[in-house]
Every structure is written in C-alpha cells, then in structure tokens.
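Before anything else, here is the set of structures, which you'll find just below.
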Structure P
Amino acid sequence: MVPIKNKKFYIGLISGFLWTTFILIILLALLSETPIEYTFKYSYKKNTLSGLIALSSLINLPIFFIAIKLNKISFASGLVAFLILIVIIIAFLKLST
C-alpha cells in the first residue's frame, strides 16, 4: 500500500472532522438545556447518538461538491475517507446495542 503524500487529502480529513464536530456540538446545544456532556451521554444511552452524528455529517456534502467543482480532488477524497470512517462509527454504535 502506497502512503498518501498529498497534504490536501489530510486537510480534507481534518476539515470533515472539524465541520462534523462543530455541527454536532451545535445540535447537542440546541436540543437540550443541560450541558453538552450530559446530552452526549444521554443520547448515547438512548441510542440516538448515531442519528445525530449522521445528521451532523451532512454538512460535508455541499463542501464535497464545492471541492469537486473547484477541481480539488485530493481534498474531496479526504472528505470521502472521513465519511467512510463516519459510516463505520455509526455501524459500530448501531451494532453495540
């Protein structure tokens, strides 16, 4: 397996993580009046955390299409790699209950 040497790929990974985390925190803050830590734990116990993660990762979709439109293929592939990681995390959360 050849290691990826393109910095834009890793920037796409980090960008996907930051945007998803930002939207997840906003969703958790809007949905509850309690602190975010308690809401995070409560949504994990009620098995709704995977849905919140999936909803917050939708922000990456317009970013992906903008990157493709601007011909930033490495950046877009980093976003796709992060979204594949999100799918694995969501599957793990769904199967762990």
Structure Q
Amino acid sequence: MKGFGAVKGEATGIARTPDDPNFKEGDILVANMTVPANVPVMKLASAIATNIGSITCHAAIVAREMNKPCIVRTGNATQLAGKFITISVKGIKEAQITW
C-alpha cells in the first residue's frame, strides 16, 4: 500500500484505530484522518497512517512535532487494523505500508 510520506522513518507494530481500547505504546495508528482529540493516542503510536490528507494535514504536522514516521493519503490504511504492519517512509513519493 502506498501513500505520501510526511515524516521519514520506519516502524513496525500492530495497526490500531484511534478508538481501539486495546491501543498501547508502540502500536501504529491507522485513521481516516486525525483530529486534536487523537493526540494522546498519537503520543503512544510508533507511526501514523491515514486514509486521506496531505503533507500539511493534522497527522503530518503532529507527526513532525513528535518525530514519528507518517504516511498520508493511503486510501485505505484503516483496513489494516489488527494486522502486524511496517511503515517505511524514505521521502514524499517513497512511502509504503507492508504486512
């Protein structure tokens, strides 16, 4: 699965949505988009992936502040919830999710 890289880096973990009660430190946040209410979960996440957004969206800005790998505009990152995934971001057009 490809998207636009917002923050370079690589992370591996279980993909979980922001409302998942089992979300724990090191999991990867997958969301349609993020909002300020998601910041506590974003702090726990090892990386962030969204279905929509751009390199100036909320997820990208917060991920840059937290220095966490972030990929946006994947189209369907939320479909990976519950799976063990790897996010790899080397640049804006070099970003992918594998499982």
Structure R
Amino acid sequence: MNLTPESLARHELIGLDLDIEVSSNPCQIGLSGQVVDETRNTFLLETRRKIVRLAKKNTSLVFTLPDGRKVRICGSVLISQPENRISKRMQKTRWKL
C-alpha cells in the first residue's frame, strides 16, 4: 500500500517529518523535526537541538509525506502500538491542508 494522506494512519511513521500544530503542552507547539521512534502513546521527535517525547493525545500533527504533501491528523487517531495500528481497521482519517 502506498503512503497517501488517506492511509497515513496505517503506515510506519518513523522517518517522516512532523510539525506540532496544537498540543496540551504549550512548549511543544511549533516544534518540528523527524520522527525517530514511536510507542503506543508517544512519538520521539528529533529536532535540530534535542530529542523530544510528544504525547499523541490532545495533539494536532502535520506530517510531510515523501512526495511533499502535508497531512494534518489528530494524534488521538494514532494511539495504538505501531505494529497493531498498521494492521487494524481504522476510522476514516480526515485530512486537509
């Protein structure tokens, strides 16, 4: 399956560029970098200066796909172990940018 905005939630996210648009932690709003690891509830984001752990819950994320398209997704949709999220049936992801 190709990586498209519609299928983003079912793909491997490590290696994608990520921008934090909204977060329950005000210090994380506006951060950007590359996803280097993922757990059930968090992403590990490598920024220019440091590595930051981000909660998925209560976060609006903007991923940049390899073809340059940007996809906004609610972090709560991604809460799941990565290996299980890839194979489970997901609600239809709403994306727009």
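Of structures P, Q, R, which gives 28, 15, 10 when semi-axes √(5λ) of the Cα gyration tensor in Å is computed from the coordinates?
On the way: P: 28, 15, 10; Q: 17, 14, 12; R: 19, 14, 13.
The read-out was computed on structure P.
Assuming -25500 is helix-only ellipticity at 222 nm (-39500 (n - 2.57) for each DSSP H run of 4 or more, over all residues; to 500) as calculated from a single structure, say which of P, Q, R it is. Please list the in-between numbers first.
Details: P: -25500; Q: -4000; R: -1500.
Answer for the origin of the read-out: P.
Where a number appears in this text, it was derived from the coordinates with a stated rule and is not lab data. Just so it is clear, the model here is predicted, and its values are computed rather than measured.
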